[in-house]
Every structure is written in C-alpha cells, then in structure tokens.
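S.K.: Each structure below appears as structure tokens.
Just so it is clear, none of the values below were taken in a lab; they were calculated from the coordinates. All values reported here derive from a predicted model rather than from experimental measurement.
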Structure I
Amino acid sequence: MRKINLLLVFGLIITLFSCDKDEEITPQTKVTIQISVPDGIESMDEISITLKDVNTGTQRVVSTEADGTAIITVDEGVYNIIASGEKEHTTDVGGESFTRTVSLAGLKENKSIEGETMNIDLSLFIVIKSKGWVFKELYYTGSRTPEDKSYYKDKYFEIYNNSNEVLYADGISLAESDHGTYKEENEWTTILGEPTYVAHTIYTIPGSGKEHAVNPGESVILCDVGINHKEVNANSFDLSKADFEWYDEHKLDVDVPEVPNLIKNFSYSKSIWTPHNRGYRSYILFRAEGTMEDFLINNEVQRSNASGSRITIRYKVPSNLILDAVEVSTPSKFVSKAVPVGLDISYTHTGDSDDIRYGKCVRRKVLRWDGTRAILTDTNNSAEDFESTVTPNPGKI
C-alpha cells in the first residue's frame with residue numbers, strides 16, 4: 001500500500017513539473033513584412049526574406065507574395081531581417097526603354113519583434129556590382145610589440161583585380177566613412193534623404209590613366225608606412241614592397257622615399273590619419289568622374305554645430321562611382337550602418353576582444369580558381385564574403 005502511494009506522489013510531482021514546463025512557452029508574433037522596390041521594378045513576388053534571431057542565430061526564411069507582403073510567425077526577440085532577390089528593372093534613356101536584370105537587397109538590423117501581430121516595412125535597393133576592383137585585405141587593427149605596446153604604423157589595405165582583364169589603378173580613391181557603426185544614424189548617413197556614403201578621409205592613387213597596370217589576379221597594397229616593420233616590431237611584417245603609402249606632412253608621420261605617396265585629397269584629422277583599430281569605420285574604393293578637383297567641389301557637404309559657430313566639411317560619394325565597399329564594425333558595439341545596403345548588406349569584423357584583434361585583419365574568401373588566378377567572393381555581403389580575424393598575408397592568396 002505504501003509503495004502504491006509513493007508511486008502516486010511521484011506521478012503527481014512529474015505531472016506538476018510537466019505542466020510548469022509547458023507553460024514556459026516563448027510568446028510568438030505573427031509578422032507581416034511589406035517590401036517596397038525602386039522605380040522601374042514592377043514585380044514584388046518571390047523576394048527571399050530571412051529573419052535571423054540575433055541571440056540564438058536561428059534563421060527562418062519566407063518569400064513575398066505578388067503584393068510584396070510576406071507573413072511569418074516567429075518567437076518574440078531581436079532579429080536581423082535580410083531581403084534578397086533578382087528582378088527586371090526598366091529605365092528610360094533618351095526616350096527609349098531598357099530592361100535589365102538587377103539584384104535587390106534590403107536590411108533591418110536589431111529589430112525588436114513582440115506582441116501578437118506586427119507590421120514591418122522594408123525598402124529594397126539595387127545592389128551595385130563591383131567593377132573588377134575589390135578589397136582583398138583590410139588590416140586596420142595594428143599590432144603589439146614583444147613588450148606588449150601598441151604599434152599602428154603597419155596598417156594597410158590591399159585591393160585586388162578580380163576581373164579577367166588588365167585594369168589600371170590610376171585615379172582609384174580610398175575613403176573612410178565619417179559615420180561610425182557604433183553610433184545611431186545621423187544626417188551624414190541620410191544626407192540626401194536616402195542611404196548615402198559620406199567620407200571624412202580620401203586618398204587617391206596618382207597617375208594619368210594608364211600608368212599603373214594591374215594584371216588579373218594581382219593586387220595593389222596601400223599602406224601607412226612602407227618599410228620592413230619586422231625590423232622595428234618582431235610581431236609585424238614586411239611592407240617595404242608596398243605600392244603606395246598615405247603620407248601626412250606632419251612630424252608624427254614618416255615619408256619613405258622608395259614608396260610613392262598617395263594623393264591626399266582630404267582628411268578630418270589635423271595631424272595624421274590612422275584607421276580606427278577597433279573597426280568602427282567603413283571603407284570604399286571609388287573613381288571620380290572627371291578630375292578630383294571637380295569631384296570635391298561638386299560633392300562637398302556641410303553641417304554646423306548648434307550655435308552655428310563652426311562648420312564641418314565632408315564629402316558624399318555617389319553610389320555609381322563606388323567600385324567596392326566593405327562595412328566594418330565590432331559585433332558588441334554595432335548600432336547602424338555607414339555603407340548603404342545596396343553596396344554591402346552586412347559587415348565583417350576582427351572580433352570584440354583586445355586579446356584577439358591586434359595583428360589580425362579581414363580577408364576576402366576565394367570563390368574558385370581559374371588556373372592559377374584566384375577569383376574572390378563578391379556578393380555584397382561582407383559577413384559572408386570575408387574571413388574575419390585572420391592573420392595578415394599581404395600580397396599573397
């Protein structure tokens with residue numbers, strides 16, 4: 001009799017715990033996503049939309065209907081919402097209509113989803129495909145010396161001819177974003193009423209047009225100081241064969257005669273420019289139409305402080321001039337993008353911890369090989385296109 005009673009008690013306890021467990025169900029939200037597309041695109045169906053839970057990494061995918069809506073039920077939480085697809089785009093040029101297939105992308109970062117139902121509007125943009133030039137490596141962290149001191153003069157950007165023909169590096173500009181991805185969006189990020197790249201630093205490769213030929217599968221290294229840094233810091237590497245260096249005429253900088261200087265067009269810094277070692281800024285390659293002098297005149301933007309006593313000058317870069325763009329951030333500090341979604345849908349990084357980020361870079365992945373030539377991945381999604389937190393390997397695949 002006692003054994004039977006004990007069994008009954010244990011059964012009741014298990015039942016109670018099972019009931020409690022069943023009650024701890026995560027609330028769900030029925031989400032209706034409405035996309036909008038650029039002018040010239042009529043169809044809005046079959047756009048793939050991915051909802052990725054920021055905390056768990058779980059992904060759900062749904063496609064839009066003919067009216068541009070997609071309905072999905074997910075657990076309450078914080079999500080990155082990514083849209084992608086291809087559509088026919090019609091434009092009028094000189095009174096004639098031209099139709100082409102374009103890639104579309106849209107993004108909402110860190111969107112809180114809660115409540116029984118929720119409506120979300122998502123704008124899509126035409127993805128700008130690279131014109132052969134891409135960033136291969138971005139090394140902005142700097143390194144540490146054997147004495148564990150900071151060393152920052154070995155930073156560099158390596159750009160790569162990802163096409164199958166000879167390209168010329170003359171006139172390519174490297175720019176750093178004014179907006180830091182650790183900050184909320186401001187007038188610099190939406191200065192034209194739509195996502196816009198605004199630069200606070202611009203350096204340009206010199207040349208008249210065909211002085212610096214680069215073969216398919218070869219690269220150009222733009223560095224801070226073009227020396228063998230291993231002679232100064234055993235934890236660094238040799239940049240004495242770099243193609244160009246950015247030089248600021250300042251007592252804190254070093255001009256290496258053997259390495260040609262980039263043309264300094266503009267910098268927010270009154271002393272020397274060095275890329276932020278935490279990756280709070282983002283970078284583009286672009287080529288101006290006409291002269292850089294005309295570009296600077298036509299694309300200058302200004303804002304004044306609250307009292308109007310100080311004016312800040314920056315430069316917007318139209319998307320059609322941009323050859324490649326890479327959004328860089330720090331995962332724990334990411335707030336908003338500096339690069340328009342049509343140029344880079346997400347971002348890459350070198351990690352959060354000081355223990356791992358120093359002496360590391362981000363490197364574009366190899367998609368495939370054409371004989372001995374590497375073709376690098378370029379989907380305009382740096383989270384997928386780049387290896388993060390890897391050891392620099394300038395000039396090599």
Structure II
Amino acid sequence: MGLYKEFLDRGMIAQVTNAEEVERLLDNEKVTFYIGFDPTADSLHVGHFLQMKIMAHMQQHGHHPIAIFGGGTGMIGDPSGKSDMRKMLTKETIAHNIECFKKQMAKFIDITDGKATFVNNGDWLLNLNYVDFLRDVGVHFSVNRMLSAECYKSRLERGLTFLELNYMLMQSYDFYKLYKDYGCKLELGGDDQWSNIIGGVELVRRKEGADVYGLTFNLLTNSEGKKMGKTEKGAVWLDPEKTPPYEFFQYWRNVGDADVIKCMKLLTFMPLEEIAEYEKLEGADINKGKEKLAYELTKLIHGEEEAEKALSAAKAVFGAGNASENMPTTELTDDLFTDGSVGIIDMMVVSKLAPSKGEARRLIQQGGISIDDEKVTDFAYAVTKDRIESGVVVKKGKKVFHRFILAK
C-alpha cells in the first residue's frame with residue numbers, strides 16, 4: 001500500500017493542495033517536508049505527538065523531515081483556534097522550551113547521520129529588517145484574503161491585533177526559506193494551519209515560480225468534535241514529570257467507546273488489519289480495545305517497562321479491584337495524623353485528588369468519593385494509621401484511583 005493511501009485509510013488527511021501530485025511525491029520520490037512547532041510550553045503534548053507520529057511514518061518511507069521550532073513565530077503566537085491573544089513569552093523562555101522539545105522529539109525521530117533536520121526560525125526571522133520584509137513578502141499578501149481565513153476570521157469579533165496579523169507572513173516566509181535552503185517541497189500540519197500553509201505555497205510560487213505543496217491532517221478530536229488531550233489538570237503531556245505514565249495510560253484507557261478505533265488509526269503504528277479486528281468488538285469487549293490503545297501509546301511515549309507497569313495497575317483496578325503498587329501513590333507522613341487517624345479531606349488535598357478542602361467537600365457531598373469501594377458520605381471521615389499501613393485506595397468518580405501508604 002502506498003503511503004498516501006495509508007494516510008487516507010487511517011482517516012488522517014483533511015485537506016491537500018494537489019492530491020494527485022502529493023500522492024506521487026509520497027509514493028515515488030524522496031521528498032523533504034516540514035512541520036512547525038511553536039514552543040509555547042516546556043513539554044510537547046499528545047496533539048504534538050500526532051504530528052511527530054506522521055513525521056516518523058514519513059521518515060520510515062524514506063522522506064526527510066524538517067522540524068522547525070518557532071523561536072521567531074513563538075514571539076508572536078499563532079492566533080489559530082484561539083479566542084484571545086496568546087500569552088507573550090520571553091526569548092529566554094522560548095529558548096528553554098525549544099531545547100525541551102528537541103530532547104523529546106529525538107526519541108521519535110531518527111536524527112542520526114543527517115536523517116532529519118532541526119531548525120529554529122528565530123535564526124532568520126529575528127534579524128529581518130521590517131521595512132525590507134514588508135516590501136519583499138508583505139506585498140504578496142492581500143489583507144482581504146487574510147481576514148477571510150478561518151484563523152483570523154474567528155478572532156475579528158474579539159479583537160485581532162496587528163501583531164498577530166503578521167503571523168501568517170512569518171510562517172509563509174518559513175516555507176520560502178526552507179525551499180531555498182533545503183529544497184523543501186511540502187509543508188504538513190494540523191487542519192487549523194491550512195490558511196498559513198496556503199500562504200507559504202503561494203509565496204514560493206510568486207517569488208520563485210516553483211510548485212510546492214501543503215497537506216493538513218485531521219485534528220485529534222473525539223466523536224463530539226471536541227479536542228482530545230485535556231484533563232481536569234490540563235493538557236496530557238509527554239513529559240512524565242507533568243503527566244506520569246500511569247495517568248497517561250489511564251487517559252487512553254478511559255476514552256469514549258466511539259473514539260477507540262479512530263485513536264488507534266491516528267496515533268499508533270498498529271497495522272490496519274489488526275485495528276480492523278478490534279473494530280469488530282462490541283459492548284464490554286470494547287474495553288479490550290481501550291486497553292490495547294493505552295498500552296501501545298504508553299509504550300511509544302514512555303517505553304515498554306512503564307507500559308507494562310501501567311497495564312498491571314489498570315488490571316488490578318478494573319479487574320479484582322485490588323490495589324497495585326504501580327497505581328499513583330501518596331505517602332502520608334506522621335504530621336498528617338491526629339490521634340492515629342487522618343481525615344479524608346486532608347488525604348484528598350495532599351494527594352491533589354482535590355485542589356482545595358472546599359472542592360473535596362463538594363466531591364464527597366455529590367457521592368463521588370469511595371475508600372476501598374465504600375462510599376464516603378461524612379466530611380469527618382477518617383482513616384486509621386493501621387489501615388493506611390497496608391495500603392488504602394481512594395476512588396474519585398468512576399475512573400480515578402489513588403493509593404495511600406505510610407511514609408517510610
């Protein structure tokens with residue numbers, strides 16, 4: 001099967017500038033392509049992972065990936081998909097975030113022997129003369145057309161700054177620069193980047209008379225059209241310090257029934273034939289698919305050992321209901337105990353199962369907290385030190401489990 005056809009069969013492709021030519025490039029040539037990453041945080045998240053998985057897939061088929069980090073564009077912030085202007089970051093923060101991105105990305109993309117290229121668009125964007133840039137690049141852009149683009153149109157009612165209006169020009173200039181310096185012919189990105197990608201394709205054509213192409217992939221959304229990769233705590237990060245492997249596993253173990261197959265196709269390297277077998281599952285058997293999805297993604301991000309630990313903990317929880325040493329665990333110190341007991345509210349706050357005592361009370365009042373399968377109804381509920389010593393599991397809602405033990 002050709003690579004383009006596989007992307008289609010996996011439900012990945014959203015829009016493409018010239019489907020016939022892009023299919024020919026992917027299946028018959030070794031093309032240099034790029035994807036951009038603006039360093040808005042110090043870790044990549046699962047939305048980025050979809051882009052990296054595509055880069056790795058392309059690389060395995062002999063194509064050359066360029067990952068471009070937004071040391072320049074990150075100074076402005078992409079208005080796409082945002083109702084308000086993004087928080088402005090300092091150069092120092094952006095530089096730190098880029099280094100974090102590089103380390104994470106090197107786990108998934110083969111950068112040995114020049115097989116991939118990492119670049120920072122700050123190397124050329126930050127030193128541009130603004131008037132020269134406007135004369136050289138801005139002259140090729142129609143403001144009317146720009147304002148009709150979805151990334152800008154959705155912001156007009158709330159207020160679009162002139163700063164943000166420059167973003168499309170800068171990203172388009174990236175494509176032109178990479179075409180000139182690396183012979184890059186193809187830009188890939190999420191479908192919210194379509195207008196920016198079109199801008200780059202047009203700029204290269206106008207300035208160089210050359211044909212380059214753009215292809216966007218479907219965003220990671222659930223069956224209701226909402227973006228995936230968010231929890232009560234925020235984004236699902238790839239950094240294990242920000243989202244521990246067990247929590248990462250649990251996120252995918254708990255996806256909606258209607259989203260399991262889609263996530264397998266988009267995010268894993270599982271063969272389509274194998275995914276088709278999971279697609280046949282119905283009812284409670286769909287949980288086998290969720291477990292497989294969670295395992296495969298945890299193995300990709302955190303390694304096989306962490307995936308096995310998370311699977312073991314999940315089976316203990318969803319199976320016999322027993323505690324597992326691989327479950328997220330909080331050690332309770334002596335100072336938390338009064339007369340040999342610790343209150344459930346204090347346990348929830350110290351473990352971050354609740355951000356505050358007020359929120360802990362609300363959860364109890366709503367019947368959302370159980371200890372060892374016993375529902376808690378009393379705010380004053382306390383657990384003895386002897387009971388904690390053998391390990392106690394607190395359940396929040398239907399899917400969040402947390403283990404408590406004594407500090408050694």
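S.K.: I, II: which one has log10 I(q)/I(0) by the Debye sum over Cα atoms at q = 0.16, 0.23, 0.26 Å⁻¹, for residues 108-195 alone, as calculated, at -1.04, -1.26, -1.32?
M.R.: I
S.K.: Hey, P(r) over Cα pairs in 10 Å bins from 0, in percent, for residues 308-363 alone derived from one of I, II reads 18, 38, 29, 14, 1; which structure?
M.R.: I
S.K.: Let me ask something additional. Consider the structures I, II: one of them gives -2500 for helix-only ellipticity at 222 nm (-39500 (n - 2.57) for each DSSP H run of 4 or more, over all residues; to 500) as calculated from the coordinates. Say which.
M.R.: Label of the source structure: I.
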